Structure I
Amino acid sequence: MAADNSVITDELRKRLAQCVAGSINTISRVKYIAVGSGGAPGGTPTPPAGSATALEDEKGRYEVGSVEFPVDTTARFYITIPEADLPGASLSEMALVSEDGVLYGIRHTTPKVKDTDEEFQFAFDLEF
């Protein structure tokens, strides 16, 4: 995760703290990556807030297709946005979303416009 453009949310931090302390036994797994257009007003990415509970302007939510561990402390999640979805959308924000609908990580990027004849693939690293 790039230092200024990505954040682990306060809610995930809270859940991890409770889990390692034994107050809760498990936390929900990441199931989706949400994508939106609110991460780069004026074309420049802004730092996401750890306190955020939703994207600024969510356009879609896609089930995680696969997960890799490039290093022991990083989980890399992949999604594919099909050709027919989000034509013309300018995507500049994404979030890891748990199976119970809670945002775990948020990333802002420079806008990427999705043409009607394109399939987009995104990877999102959650680094600890």
Structure II
Amino acid sequence: MQPYEFINREWIVSATALRVYRAAAYLSIMLFLFWCYTIFEGEPLAYRPLARLLVFAGVFGAGTVLVGMEYFLFRFDQSHPLKQVAWFCVLLIPLLGPAIYCLVVYSRSTIVRDCLTSPAASIDLRR
């Protein structure tokens, strides 16, 4: 009997998940850069509605990549335990840590690469 899981494996390790987490990582990096810009230059008053949209997208991306990468680290990462501890410390860095982990470790992991080359990942959707 398998234990009940709230998060399916396909939500973390699949071709679609890879695209979603990469996009979320880029949104998180964008939020960090926008945050740095507003600290040094101030909020652009003329672009306030656009700024709010960028902040919303960045927060959504940062939250998505944080949850997904922590779950991947604890559940699917097959690297050495000391390396996992080091990456966990990197994940604690707000906004940039999960994005760096996603782009460096998650995107290059063998479990994700195997998922991309499996026959189920290349299903013809035109049928």
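Could you tell me which structure in I, II was used to calculate Cα Rg over 2.2 N^0.38 Å as 1.05? Each step should come with its number before you reach the end.
Details: I: 1.05; II: 1.23.
The structure behind it is I.
Name the one structure among I, II that mean count of other Cβ atoms within 10 Å over residues 64-71 of 20.1 was derived from. If you can, show how the numbers build up before the last one.
On the way: I: 11.4; II: 20.1.
The structure behind it is II.
Can you spot which of I, II the value 6.0 was calculated from, given it is mean projected area of the Cα convex hull in nm², for residues 16-71 alone? Write out the running numbers ahead of the final one.
Working: I: 6.0; II: 3.9.
The value was obtained from structure I.
I have -3000 for helix-only ellipticity at 222 nm (-39500 (n - 2.57) for each DSSP H run of 4 or more, over all residues; to 500), calculated from one of the structures I, II. Which structure is it?
On the way: I: -3000; II: -22500.
Computed on structure I.
For distance in nm of label points 7 Å out along Cα→Cβ at positions 48 and 80, which structure out of I, II has the highest calculated value? Don't skip to the answer; put the middle values down first.
Values: I: 2.3; II: 5.4.
Top value of distance in nm of label points 7 Å out along Cα→Cβ at positions 48 and 80, among I, II, belongs to structure II.
Rank structures I, II by FRET efficiency 1/(1 + (r/R0)^6) of positions 24 and 112 (r between Cβ atoms, R0 = 25 Å, to 0.05) and report only the one at the top, that is, the highest.
Numbers: I: 0.10; II: 0.95.
Comparing I, II by FRET efficiency 1/(1 + (r/R0)^6) of positions 24 and 112 (r between Cβ atoms, R0 = 25 Å, to 0.05), the maximum is at II.
Here, each number is a calculation from the coordinates, and none is a lab measurement. Model, not experiment: these values are computed from the prediction. Cβ atoms are built from the backbone, for glycine too; each structure is taken alone.
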